[in-house]
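Next up, some structures in C-alpha cells.
No value in this document is a laboratory result; all are computed from the given coordinates. Keep in mind that what you see is a predicted model, and the values were worked out from it rather than measured. Cβ atoms are built from the backbone, for glycine too; each structure is taken alone.
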Structure I
Amino acid sequence: MHINSVSATILAGTDDGLKPFGFEYDFKPGLNILTGDNSSGKSTILSCMYYCLGMEQLMGSKGINALSPALHQVLNFDDYPCNVYESSCSLSFTANNGSKYTLTRQITSSDVTTINEILIFDGTTTTPKFVHSARDHGDQGFYQWLAEVNGLEIFNVESFNGESTKPLYMQNVFSLAFIEQTKGWSDIFSMMPSFGIKDPKQKVVEYSLGLKSLELNMKLDQIKANKNQIKGEWKRIDNDLNYRAQATQLYLSIFDKNKPITDKRIEGIYAAELNKEEKEVKTNQLAEIIQKEIDASNKRIALTDTPKEASKDLINTREKIKESLSTFISERNDASELYEEEKVKLASFKSSLSSTINDVQGFQDVKKLSISRNWVSLSTAKCPVCENSVENKKDAELSEETIEKSIAFLKSQKSTYEKYIGASESVLERYVSALAYYDKNIALKRIQLDSIHKDLNSPSSQSIRGELEIQTELKYRLNDINQFNSYLESTKSRMKKLSSQYFILDKEEKRLKGLVSSDEETILKFKRYFISLLDSFGYKSNGVKNITIKDNPPHRLMPIVFMEGQEPQYIRYVSSASDFVRSIWSYYLCLLEMGDSHPGFLLMDEPGQHQMRVDSMKELLSHSSKLGKQVILAISQDRDYDKKDVNISTLIEGIDSNKIHMHHIDDKTYCISPTEIATNDERL
C-alpha cells in the first residue's frame, strides 16, 4: 500500500468564536520528504498517520494520548491559546488490492462517534470498524479489514508461555513500516508490542520475507499445543484411575503421570494391595486367591451333612432376592433413560450458550460502531428475544436502546444457560454414580442367586449359613476386583491410543526440527543486501566483513558482529550510536524491498540521529529515491550533521528532483493553520 494524503480537521475557540483549523498534505509513491524547523509539527502530521491506521501503539500509547495536544486540547494561533472543541484526522491510501480508501478517525467529538472507531470510505460507501477492543481482528474489527485489502494474512504463532497460539497482529506487521522519532531509534522494532507472542521480532521478519521457517514453526506450535492437550487428558486418566483404585482399597503402580509412555510400559501398569505379611499382591493374583477361597468354601459346604429337602428359608430368600433384582434392573433402566435424556439436554444447552455468546459478541461489536448499526452487521439475523427472522429489518438501524436491551437480555440468557449447564452436569454425575450403584448391586444379587441356587441343590440351613456369609463377602470383593481390572484394561486401551497419537506428534516434531532450512538462500540474500546497504551508508564501527545474519540463536535473524576472542554480539551492543542508526536504516529498507508480506511503505521520523554524517544522509535519500517503494522521511530543515548546521537543500543535491516529493512547512509557523469549513462528506 502507499499513502496518498493525510489531513486534520479542527474546530477551536478564538476571540471571534469557533473557527476551523487543520492541515492536509499529499504524498506520492517514491521518496517523500516532510521538512520544517524543529517545532513546525512534522511529528504531529506523522502521528495522524499512525492514528488513522490504528497504529498509535507503535508510538508507545493508545488513543489521543499519542497525539499532540494541539489536536485535542489547545492549539496556539497568533500567540493566542485556542481550546479544541472537535477534531478528527483522515488518511487516504491505495491498498495492495489496487483500490483507494479514506480512513477517518475522530480525535475529540461531541457526537456518538468514538475515538476507537474508524470510518472507511471506499468512494461510494462509508463503513465503520473498531480498534483497540476485543475482536478488533474479527469481522467487525478494523485490523482484519486492513489485512484483507492489503493481502496480509493473519497467522497464528506460539505464545510466550508456549501453551497456546496467538495471532500475529497487524500492529506487529506494521512495525515494519514505522520508525518513531524518540524511542524508535533505540533498537530494531523497539516499539513493537509483543502481545504475549514468543520472539515477535523474529516472527515478523519470517513473515515479511516469506520464510518457510514461519510455516514450519507454525506446524511445530500446533504440534506443541496438541501434545499439551494429550498430556492434559493423560493426567485426567491418571486422576480417575487413582480415585477408582482408592475406592476399591487398592493402589496403582508408579508410572509417568505427566505425559504418555510406551505401550510396553502401559501394559506394565497394575493395581495391588498389601497382604498380612506386608507383601504386594497384584489384582490378578488377588482374584485367583479369592476364587480359591470361594472354591474351598464350596467344598466344605459339599461335605456338610444336611437334609435333602430344600430349606424353606432359602427359597423365601431367593424370591426376595429375585424381587430385589427385578427392582434394581427396572430402576437402572429408568436411570439410564433419564441419563440419555439429560445428555441431550446438556448438548442443547451448550449449543444455545454458544449461539448466545456469539450474539452477545455481535451486538457488542455493533455497539462500538456509530453508523451502519443494522441487523445484517450481526452474525445472526434473528431477534434475540423471540428468535424470529428479522430479514425485513436489514436496512433498519439499531438504536442504542435496542442494542443495550438486547445485550442485557442475552447476558441474562447466557447466565441462565450457564446455570443450566452446571446443574445438568451435576445431574449427569449423579446418574453416573447411580448407574454404577445399580450395576454393582445387580451383579451382587446375581451372585447371591447363584449361591442360593447351588445351595438348594446341596446341603443347606443353619450348618452352612456362616459359610455362605463368608462366600458372599468373598464374591463381593471378587466382583469389585474384576470390575476394576476390567476398567483398568479399557483404560489401558485409551492410554495406548493417546500414546500412539503423542508419539506420532513427537516423531513429527523431531522430524520438523531436524529439517535442513530451505530458507538459506533468502537469508543469505537478505544478509548480503543488508551489508551492502550498511557499507554504502558509511558504517565504520567494526567493519562490515565481521557482520552477518544467521538463522539460529542467539539473535536469530538479527545482525550480529563477530569479535575476535569473543562470542558473537548483537550489532547494537558493539556499534556507535550513529552506526547503529545506519543499521536500522539498512534493516528496514531491506525488508521493504525484499518483503513479500509487507505494508509496502516506510516512514522514518528524523533519521539523522546522533550527529549523523552528511554523506550518510545523502546516501539514504539517494537510495530511497531509487527504491520504487514509498519512503516518507521527516527531516528538520536545518540540523547539525558533522557538527555543522546543514540545510535540507544540501542533502538532496544530486538527486533527480522528479524523484523527490517535498513538503516544506513555512518557517516560524506551525503545520496547523486556519482553513475553510469542510462539509461532512468532505471529511469522510
Structure II
Amino acid sequence: RRGYSLDTLRDLELVKLTTEESKNGYFIHESIQLLFRIIYEGFPTGKKGAQIQRALLDSEAIDPRDFGFSLKKTDIFLIKPLKSHLFDPARTPLLNRVKFRNYILQQVIRLMSLTRPKNRREKRGRISYAQLGINQLGAVYEGLLSYRGFFAETDLYEVKKAGSKLDELETAYFVKPEDLGKYTEDERVYNNDGTLRMYPKGTFIYRLAGRDRQKSASYYTPEVLTRCLVKYALKELLQDKTADEILKLTICEPAMGSAAFLNEAVNQLAEAYLDRKQKETGQTISHDNYKREKQKVKMYLADNNVFGVDLNPVAVELAEVSLWLNSIYKGAYVPWFGMQLVTGNSLIGARRQVFPSSLLSKNSNHRWLDEVPTRIMPGAKRPQDTVYHFLLPDRGMADYTDRVVKEMAKDEIEKIKKWNQEFAKPFSDVEIERLLALSDAVDRLWESHIRNQRRVRKDTSDTIDIFGQKPPERPKSTTTQWKDRVFSEEILSVGERASSPYRRLKLAMDYWCALWFWPIEKADLLPTREEFLFELSLILEGDVFETYAEPVQKSFLPGQTAVQLYMKWFEEPGIVNVDHLCKKSERLGLVAKLADKYRFLHWELEFADIFADKGGFDLVLGNPPWIKVEWNEGGVMGDHEPLFVLKKFSASKLAEMRKETIERLELRSDYLSAYEEAEAMQNFLNAYQNYPVLRGV
C-alpha cells in the first residue's frame, strides 16, 4: 500500500537527481499513471481480479477450487474501482499521449507539497491536504479559472504599468523584442538578479491575461459570506417543513463556480433533516454514527437535489469534484451530475413565453416588438392563437451601432441594417399560420422531451439508505460510464439517426439566440424571413413536403426549391438529424458554432422535468458577478498591444494607433468578434422582451 501512493512520491520532492536516468527517466510519471489506473480500475484487475474482489468483499477466504489458490483478506492488497470522471483515461486523450520526465514532475510535486517561505529565515513546510477544506480547495482552483496557458511563439518580454508593483496573480502583458523599446525602464519587468524578465520561444506561460478575469467573472465568495447567506435563505425556506419535505427541496446556483453555495446548502440541509427526523421519530443517532449518517444524507442531497450552471466548463467539473468530496463516505458510490450541473450562460437563452398572434399582423395597432411576452406557467398548456417568442424577430438582433465599427465594416453593417428592417416587419396571414403550426410542433416536442428527461433521470438515479427512511427494496447503483452513455444516447442523441426532441428544440432556440450575436463578417449568411421559417420547419417539423407545397413555395437558392433542399439536407425522409443538418447547411452550422462559443442556456428546456413537475427550483442562491457589460475598446486592444492599457494617450492618438495596430497585427476579425460579444450581450439584456426591468440600464 505504501508503494502505490502519492506519499511515497512526495518523499522524493527534495531528492537530488544526479544521474541522467534519474533526471530524464519516467519513474514518477509511470508511478502516477499506475496509481491512477489502480484507483480507476481497482486491484486486482481484469475478469479474474473482479471475481477476487467480490470474493474478498463477501467472505473471509477465496475458494481454491475457483482460482487455484487460497488467500485470506489479510493476505492481499485490495482496492475497489473508483469509476469517476476524475480518473477516467477516456476523458484525457491529450494527456495520455504525453510522458513527463522525472525532473519536471519533481518540480510539480515540490510546488504542491511544500509551502513557500516568506523570508530567508523561514523554512519550507509540508502542505497537509487532509486539513484543507472544500472551500479552501475551491478558492484556490476557482481563482485559476481565469488564467490562460499558451506557448510563446517568439521570445517575449514582460511589461507592466509604470509605478506599479509586480503581482504574478494579476494581469500580465507581454511584448516582442522589437517592441520593447516602446516601454520605459519603469514599465519593464526585471528578475531578482536585475536581468529583464524574458520568456524564450517555446516557453509555456500560464498567467492571467488581459480581460480574462472580467470576461469570465471568476471571483470567489468568502466562506463566512457563503455560510451566512445560506443560513438566512434556508431559515425562511425551512419554516414548518418536515424532515421528509426537506429531502424534496431543489436548490440551484446559477453562477456556481466551484459550487461553494451548493456545498454549504447541502451541509445545512443535512443537519436540518437529521435534527428534525430524530425529533419526529424519537430516535437518536449515536455520536459515533452521526458523522457517517450526515455524510449519507449529504450524498443523497448532492445526488438528487442540487442544480447549478456556470459559463466555464472547467468550473462545472470542479463543482462535480467538490460536491463529491463534500459528501463522500466509506462505501459510497460515485455521484453523477450529468443532469444537474450544466455549462452555459445563465443570462442568454430562450424561454417558454408567447405573444398573441394578433400582435404579429400589420393590421394590429400594437406590435409584438413593443410588448413583453407572457410566460406559460409550468404544467399549463400554451394558450390558443399564441406564438413562441423564439420564433419571432426583435429589433435588437445584430444591432451594431458603434461608429468605429461602422467605418471598419461599412458594407456589412449596411447589409445588416437592411436585413433587420426587413426581418422585423409585420407578418402576413400565411406566415402567421406557419408560426402557429411551428408553435404546435414545439409543444409536441416539448412534451416528448419532458417524458424523456423524467425517464432518464429516474434510470440514472441511485438508491441510498439514509436514516429515517425505509431501506430501498432493490438497491441500485450503476456506473458513471453507463449513466453517461444513457444520457448521451437518449437526451443528446449521440450516434443516433434521429435527433432527440431536446436537440431539435435546442437548435431552434439557439438559432434565435444566434441572430442577436450574428458575426458582422457573416452578414451575407443572415436568413431572409422565408429562409428562417423554412429552416425552423426542417428542425421542428421535419416533413416539409406538405408544409411548403410547390405552388406556394418560392426558390430559396437559384434553381433550388424547398423540396430539393429538403432532399439535400435530410439523410432519410422524416428523420431529423441535427448534426447532419448543421453539416449540410452553412447557416445552421454557424448557429451551432455560435451556440458553442456563447454557451446559450435555455433554462426551461435544460431542466424541463423539474419545471414541469415542481414549477422550478425551491431556492436559487449564490453571489453572481455584478459586472456591467459594456464595450471596452482599450481592454480589447490591450490584449494584443499593451500600450493601449499601460499608457495614457489622447483620443486622436488612440484612433491613429488603433488603425495602425489592427492593420499590422491583422486584428480586424478579433476586434469585430470582441465588439459583437459585448454589444450583442448588452442588446440582449436591454431588450424589452427579454429583461424589461433592465431596459436602458
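For mean projected area of the Cα convex hull in nm², for residues 409-480 alone, the calculated result is 6.3, so let me know which of I, II that is.
Numbers: I: 6.3; II: 11.2.
Derived from the structure labelled I.
If you work out FRET efficiency 1/(1 + (r/R0)^6) of positions 153 and 585 (r between Cβ atoms, R0 = 25 Å, to 0.05) for I, II, which one comes out largest?
Evaluating FRET efficiency 1/(1 + (r/R0)^6) of positions 153 and 585 (r between Cβ atoms, R0 = 25 Å, to 0.05) on every structure, the highest lands on I.
Rank structures I, II by distance in nm of label points 7 Å out along Cα→Cβ at positions 521 and 657 and report only the one at the top, that is, the highest.
Sorting by distance in nm of label points 7 Å out along Cα→Cβ at positions 521 and 657 in descending order puts I first.
Suppose relative contact order in percent (Cα under 8 Å, 6 or more apart) works out to 13; of I, II, which structure was it derived from?
II
From which structure (I, II) was helix-only ellipticity at 222 nm (-39500 (n - 2.57) for each DSSP H run of 4 or more, over all residues; to 500) calculated, if the value obtained is -14000?
This value belongs to structure II.
Give the label, chosen from I, II, of the structure having the highest value of Rg/Rh (Cα atoms, Kirkwood Rh).
Largest value of Rg/Rh (Cα atoms, Kirkwood Rh): I.
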